[in-house]
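Participant: Each structure below is given as structure tokens.
Nothing in this text is a laboratory measurement; each read-out follows from the coordinates by a stated rule. For clarity, every value in this text was computed on a predicted model and none was experimentally measured. Cβ atoms are built from the backbone, for glycine too; each structure is taken alone.
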Structure 1
Amino acid sequence: MGLEIERKFLVAHAGWRAQAVGAVRLEQFYLFSREDASVRVRIRDGRAARLTIKTGRDGLSRGEFEYDIPLQDAVELRESRVGKLVEKTRHIVPLEGGWQAEVDVFTGTLDGLVMAEIELKTMDDAPPLPDFLGREVTGDPRYFNAQLAVEGRPPAEA
């Protein structure tokens with residue numbers, strides 16, 4: 001079984017930008033979404049597409065199964081989406097000890113939202129947390145991308 005273990009944070013300030021080493025433009029949408037499962041299609045830089053199935057409701061660890069699909073299939077599936085298109089640029093920011101943060105700068109309907117994820121190898125990992133990370137939202141379903149697509153951006157005070 002594929003497994004994704006990650007911590008998710010709101011970003012407190014733009015201090016990460018000077019450290020970013022790469023970026024990719026992502027357009028993603030959901031074909032199915034419920035509390036314990038979702039099916040997502042993601043288009044990377046308009047050139048490649050991937051179908052992802054996520055299972056479970058725990059914010060830290062969830063089942064994850066990913067499959068490359070033809071770009072044209074993804075384009076055609078976009079019209080069958082649930083909710084809004086999620087558009088973002090993902091920036092890679094190296095951290096101490098070989099870790100990395102993926103900082104997502106959202107545009108479109110989620111413009112202004114900036115979040116960071118740190119993928120873990122085990123549930124017990126404790127990567128360094130840089131000062132640009134704000135409040136942790138790992139277990140808050142309002143910040144799952146599937147929920148953002150359906151419900152939109154949570155209020156700033158959330």
Structure 2
Amino acid sequence: MSGGVANVTVENVRIWESRRGVRIKTAAGRGGFIHNISYRNITFDNVRAGIVIKVDYNEHADDGYDRSAFPDITGISFNKIHGRGVRVPVRAHGSDIIPIKGISFQDMSVGISYKKKHIFQCSYVEGRVIGTVFPKPCENLDIYDEQGQLVKRAVTLNSTEVDYDI
């Protein structure tokens with residue numbers, strides 16, 4: 001991604017037998033913005049990584065890119081995300097210079113197929129979980145109930161992963 005992408009809705013999609021479900025990838029040197037992207041009614045079936053947002057894809061056409069151009073990632077929402085046979089439901093990795101801001105998860109239930117300790121992965125992510133989300137989300141997300149009332153404030157913005165046995 002270079003330049004800017006905003007106000008995009010992806011809905012009513014089934015993804016099966018895939019390495020990645022939905023993915024946003026960018027890096028330093030790309031610049032621009034990724035704003036107000038909504039994913040709704042997405043179903044995963046036997047997908048290795050369901051939701052992936054990463055900011056360290058350092059692929060550039062040549063060495064002439066602006067190393068100080070950092071993308072702004074704000075307002076990514078996931079609602080009605082379901083599935084089965086997913087190894088890693090969420091892998092959202094921002095960085096100290098490119099944080100992921102305003103991410104939200106609502107009505108999510110993704111059955112996992114891989115018994116690994118770190119399933120829902122986040123780093124340098126700020127946002128919220130609304131209502132029921134499975135598996136357990138990262139601690140660096142605010143928790144809200146179905147009525148939109150704050151239940152628990154996030155622990156930290158940077159590097160946390162949920163550690164639990166399955």
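Participant: Determine which structure produced the value -0.51, -1.46 for log10 I(q)/I(0) by the Debye sum over Cα atoms at q = 0.12, 0.21 Å⁻¹, calculated from the coordinates; the candidates are 1, 2. Could you put the intermediate results ahead of the total?
Facilitator: Numbers: 1: -0.51, -1.63; 2: -0.51, -1.46.
Answer for the origin of the read-out: 2.
Participant: Tell me which structure, out of 1, 2, gives -2000 once helix-only ellipticity at 222 nm (-39500 (n - 2.57) for each DSSP H run of 4 or more, over all residues; to 500) is calculated.
Facilitator: 1
Participant: Follow-up question, since we're still on this one. Matching task: 30 is the computed value of relative contact order in percent (Cα under 8 Å, 6 or more apart). Pick the structure from 1, 2. Please list the in-between numbers first.
Facilitator: Details: 1: 30; 2: 18.
Value 30 for relative contact order in percent (Cα under 8 Å, 6 or more apart) corresponds to 1 out of 1, 2.
Participant: Name the one structure among 1, 2 that distance in nm of label points 7 Å out along Cα→Cβ at positions 18 and 82 of 1.8 was derived from. All intermediate terms of the calculation are to be shown ahead of the outcome.
Facilitator: On the way: 1: 4.4; 2: 1.8.
Matching structure: 2.
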